[in-house]
Structures are given as structure tokens and as C-alpha cells.
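Take a look at the structures listed below.
We did not get these values from a lab; they are worked out from the coordinates using the rules stated. What you see is a predicted model; the values in this text were computed from it and never measured. Cβ atoms are built from the backbone, for glycine too; each structure is taken alone.
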Structure 1
């Protein structure tokens with residue numbers, strides 16, 4: 001098993017390159033969408049529910065533009081090889097701050113599913129909790145102590161929380177269109193029906209979480225958990241191709257589902273880093 005995992009997982013240098021490309025690519029992409037005015041509904045969703053919304057509402061376009069400049073600018077600085085390291089470090093630091101800002105929306109917006117009683121039934125916050133691992137990746141580039149632990153906690157939070165939600169009706173309804181559109185799933189799991197298919201996916205994700213906790217008790221279990229997590233994120237990224245509703249009118253305009261899925265590229269980088277580091 002060890003030899004198999006070593007062959008599957010990328011080398012340390014490839015891991016570093018992929019982490020740079022995934023981090024810079026996502027922030028450039030999101031930044032350009034903000035600058036092109038393609039994220040009006042998303043910005044409105046978060047601003048309208050903010051406690052200071054009365055002051056922020058008139059400035060939605062300005063917020064999107066400023067956010068776009070920050071995202072695209074930091075992504076470009078990370079991606080350009082010849083940029084001095086001090087500017088790259090500033091960019092990683094800014095990405096860490098942007099990630100913390102995104103996580104703060106968990107406390108300023110209704111991100112829970114009311115029909116299930118609210119917390120801990122997480123709804124729109126599912127995309128936000130991914131920023132824990134993204135924060136960890138940015139801090140890893142800055143050589144901050146504890147960055148790997150933040151990445152691991154981020155993976156456990158995403159897979160555990162979202163995996164547990166798979167056993168609920170609303171989440172089963174939400175994941176069903178993705179499963180039926182996927183060549184990985186539509187030939188076998190859809191025969192189980194919506195809820196049972198969702199339960200199977202949830203069970204796999206919770207098993208992955210259990211194995212990831214092997215970081216504290218069993219190295220082999222931990223490594224196998226990283227392999228399962230990596231496979232999970234590769235499959236979810238494939239939904240960007242198979243699930244056409246991920247796109248809000250075609251490339252490069254991602255819909256909310258596309259936003260949610262694209263972040264898994266950086267979570268996959270976190271898996272590689274944790275294995276190779």
C-alpha cells in the first residue's frame with residue numbers, strides 16, 4: 001500500500017508547483033469574475049445579510065471591484081516566477097487575510113438550513129469552511145508554524161461536516177444532479193435512489209475523516225485517508241466538466257456551484273502537501 005500511494009502522490013517539487021498554480025489560478029479566476037461584474041448576485045447575497053448592510057449596500061459594485069483587484073493581483077504576483085520573494089510573501093499573507101475575511105462571513109450571515117433547525121445543518125457556509133484549508137496552504141508558503149495542522153483541520157472540517165450533511169434530505173437533493181451528470185457515478189450509484197446514493201457518499205467522506213485522524217494515532221491509516229481525500233477532490237473537480245450548471249452562462253462565468261467546486265483544487269493541494277511535507 002505504501003508503494004502504491006508513493007506512486008500516486010506527486011513528488012515534492014510537483015506538489016509545490018501544483019500548490020502555486022491552484023492557489024494563484026483560483027484567485028485570478030475569482031478576481032477577474034469580480035472585475036467583469038459577473039458576481040453581482042454572490043456579492044449581494046453576502047452583503048445584504050451583513051450586520052452593516054445598510055452602509056454596505058450602496059457600495060456593492062465598489063466592493064466587487066476592490067475585491068477583484070486584490071484577488072487577481074495577488075494571484076498574478078504568486079504565479080509570476082520572476083517576482084521577488086518579498087512580494088510573493090506579501091501576496092500569500094494577503095491571501096491568508098482574504099481567507100480569514102471569507103471565514104468571518106460564517107458569523108455575519110445566515111449560513112444554516114432553517115428547515116433542519118439551523119446550526120449545525122450548514123447550507124451556504126459549505127463553501128466558506130473550505131477557506132480553513134486554503135488559509136493553511138497560504139500559511140505553509142509563509143513557513144508559519146502550525147500551517148499543516150490548519151490544513152488537516154480544514155480537510156477534516158470539510159469532509160466531516162459536509163459528509164454528515166449527506167444524510168439529510170436537502171443535501172441529497174442538492175448532490176443528486178451532480179451524481180446523475182457524472183460518468184463516475186451515474187452508471188451505478190444512481191440505482192440506489194437519491195437518499196441512499198447520498199448516504200453512500202457521506203459514509204465514504206466520514207470514513208476518510210476517521211482515517212485522517214490517524215495523523216494522531218496511526219501513520220498508515222492517515223496516509224490512506226489522504227489518498228481517499230485526494231480521490232474525493234479529483235472527483236468533485238470533475239463535476240466542473242460533467243455538471244453544466246456549474247457555469248453561469250459559460251466560461252469563465254462560474255455559477256455558485258462552480259465557485260464551490262473550484263476551491264477543491266486547493267484542497268487537493270493541501271492533501272499533496274500533507275503527504276509530501
Structure 2
């Protein structure tokens with residue numbers, strides 16, 4: 001398959017582009033102008049273009065599908081600039097759907113399980129608007145609500161967000177981990193390689209015009225996740241739980257809805273957390289920052 005992957009220097013976009021190329025697909029990687037340099041994305045051979053520019057629509061020509069990871073990827077970023085989050089998470093999606101309609105392509109929109117939560121925050125709202133754009137546009141598109149994805153390519157000291165990435169960075173540096181709010185709040189952690197395999201299946205099977213959850217199906221307390229990371233690192237640093245008030249949406253538990261679940265092979269945290277820690281220790285992105 002020929003695939004356009006946007007946001008290709010970010011965590012999810014980079015790992016998707018790398019794995020799909022390894023699996024023999026023809027991948028056109030797209031990164032925005034001025035994208036932050038990341039060590040793991042060096043040599044990616046990406047096209048430089050704004051996914052929201054009308055000219056980017058022509059990049060869809062000849063592609064079977066667009067995997068659209070470009071956007072504002074974090075709740076904190078969306079809180080800081082809600083209007084930009086809407087432009088990047090919904091506006092760029094509309095632009096690429098127009099390209100799909102013109103050139104006969106289809107779009108996979110990676111959204112978030114947070115859109116199903118009880119307390120929508122600016123990030124969840126911006127992603128939900130992207131979902132609605134997919135559902136209402138005539139071009140073929142499928143919304144994929146991802147849970148808490150982690151793994152190779154997610155580097156906290158290069159700006160990546162995510163609990164396990166933050167835990168790993170702290171423990172590898174020999175520093176304590178602090179879990180504010182409720183340390184028993186739940187997350188469904190999903191290894192990025194398993195998520196990419198699920199996305200590949202969706203495109204290969206042409207499962208268009210659906211809304212699907214891609215998840216492990218296991219709800220894990222943040223405290224337990226931190227303990228697994230500490231064990232994988234071999235650290236004796238403490239885990240601190242000061243409590244306190246968090247921004248809206250941050251102290252909630254998030255689990256996948258089984259009614260919309262895409263059944264796909266996933267590996268347990270006990271296997272994937274050590275694999276991620278090993279990547280951080282040995283990859284060039286971690287040199288000088290993470291010490292065994």
C-alpha cells in the first residue's frame with residue numbers, strides 16, 4: 001500500500017512511518033515546516049508541508065490512505081491555545097479529507113478515548129471536532145480512538161507527553177516520580193507497535209466509515225504503571241503521591257468502550273514496558289540523558 005503519514009516527526013507518526021516501511025509499504029512521510037528536531041526522526045526523508053495548507057491535498061494523489069497524526073497532541077497544549085488546537089486537530093483533517101475526495105483516497109483519524117469521557121477538556125473537544133469532520137465528510141474515513149499509547153519514539157526530554165514516558169525519564173535519571181491527583185486513576189496503556197498493527201489492519205481491510213476504539217482492554221492504575229517502570233529500570237527512587245487538584249479531565253479514569261472495540265493482538269505491560277525502557281537506554285535519542 002502507498003500511505004501518507006502526517007506528523008511524521010512526532011511520536012505516533014514517526015513510529016507508524018518506520019514500522020510500515022519495514023513491512024514493505026510505500027510511505028510518504030510529512031512533517032510541518034519548523035518541526036522540532038528529534039534525534040529519533042533523523043534520516044526520515046520527510047516531505048515538508050503544512051497539513052492545513054490547500055497544497056497538501058495533492059500529496060494524497062496515488063495514496064491508498066492518509067494516516068493523520070499531525071496536530072496538537074497533548075491536553076496541556078490544547079489548554080494553552082484552544083483555537084490552535086481546533087485548527088490543527090479539526091481544520092487540517094478537513095483539508096486532507098478534501099484531498100481524499102479529489103484524489104480517491106481515504107483517511108484514518110487517530111483520536112483519543114478522552115472524547116468519551118465525562119469531563120471534556122479543550123483537547124478532547126478539539127479531537128471530537130475532528131471526529132465529526134470525518135463522520136460528516138463524504139470522503140471515506142475512519143475514526144480510531146486510541147488509549148494511552150507509549151513506546152519507542154516517545155521521548156519526554158524532546159517534548160513528548162504521556163505518563164509512562166514521564167515515569168521512565170525520571171527513573172532513568174535517578175529522580176523520584178511524582179503522581180499528583182489520584183494515583184489510582186485508571187489508564188488503558190497500549191504499546192505503540194500494537195497500535196500501528198491495528199491501524200495497518202484497518203487500511204488493509206478497508207474498514208471505512210467506522211468509529212473504533214483501539215485499546216489493550218486492561219485498566220491499570222497510574223501507581224501500578226509507575227511501579228512497573230521502576231522495576232524495568234531497576235531504580236530505587238521513590239514514587240510520591242502528593243494529591244492536589246488537577247486541570248479538568250486530568251484526574252479522570254479512561255477506559256475503552258467494548259461496544260466499539262477493534263479486536264487486535266496486544267501485549268501486556270509486563271512485556272512492553274521493559275521493551276520501551278530498553279529502547280530509551282540504547283537509542284540515540286536517549287544518549288547522554290538516560291543512564292542504565
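Figures for the structure shown
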{"item": "Highest-scoring label, criterion being distance in nm of label points 7 Å out along Cα→Cβ at positions 18 and 162, among 1, 2", "result": "1"}
{"item": "Identity of the structure behind -10500 (criterion: helix-only ellipticity at 222 nm (-39500 (n - 2.57) for each DSSP H run of 4 or more, over all residues; to 500), calculated), options 1, 2", "result": "2"}
{"item": "Origin of the derived value 0.99 (Rg/Rh (Cα atoms, Kirkwood Rh), for residues 154-265 alone; candidates 1, 2)", "result": "1"}
{"item": "Mean count of other Cβ atoms within 10 Å over residues 90-97 - structure with the largest value, from 1, 2", "result": "2"}
{"item": "Comparison of 1, 2 - label where FRET efficiency 1/(1 + (r/R0)^6) of positions 114 and 210 (r between Cβ atoms, R0 = 30 Å, to 0.05) is highest", "result": "2"}
{"item": "Winner on FRET efficiency 1/(1 + (r/R0)^6) of positions 34 and 234 (r between Cβ atoms, R0 = 41 Å, to 0.05) once structures 1, 2 are ranked, highest first", "result": "1"}
